[in-house]
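Below, each structure is written out as structure tokens.
Bear in mind that the values in this text are calculations on the coordinates, not laboratory data. Computed from a predicted structure; not experimentally measured. Cβ atoms are built from the backbone, for glycine too; each structure is taken alone.
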Structure I
Amino acid sequence: MTDLSSSPFYKSFLLGKTIYLAEVSEMPMRDLEMLNIDTLAALNDARFRYDQFENKQSEEAGGEFRRMKVAGYFQAAIQIELAAR
């Protein structure tokens, strides 16, 4: 079993559960496709919101930046997994 304690995670609205980055390679295709939609939408939303902040050093901007990073990690992992299948 993979240790997930330090793995980035994403709370998927579409799947209704928390997904850890280490689990992406083990997901059924349908779930992977839904996670792709979910994280791409979250990434685009976070980018838009982050761009609206005048002060990129603010706490609120930092939160959006973290959302972008996590969604970006998941997007990269999903794209690698989709290409491998």
Structure II
Amino acid sequence: MTEHFDESELDEIGRMLDIAHRKLENGFEIGFEISQYDAELLIDCWDDATSGDTTAVYMLMAEMGKLIEVLRDAIEPDFQPE
């Protein structure tokens, strides 16, 4: 079986790999502060979620949403959806 070699596909693959490489090389440092009380609650919530508590999963998703907003604000100028 002979496969047709399309050089334009090779160029596209190279372009995609270049983009991926740039994104892997670019990093963000995000700092946050959390009280000991809230940290302990979050850890307990994680433990409950990993044990199957669906309410805890929803609570973790709400907390993750806060983190995603911080990340989105940090990368928004550079963000280019795939």
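Brief remarks on what is shown
- Entry that produces -21000 once helix-only ellipticity at 222 nm (-39500 (n - 2.57) for each DSSP H run of 4 or more, over all residues; to 500) is calculated, selected from I, II: I
- If percent of Cα pairs over 18 Å apart is computed and equals 65, the structure in I, II: II
- Structures I, II, by distance in nm of label points 7 Å out along Cα→Cβ at positions 8 and 32: label with the highest value: II
- Which entry (I, II) yields the derived value 3.5 for distance in nm of label points 7 Å out along Cα→Cβ at positions 24 and 56: II
- Which of I, II leads on distance in nm of label points 7 Å out along Cα→Cβ at positions 16 and 72, largest value: I
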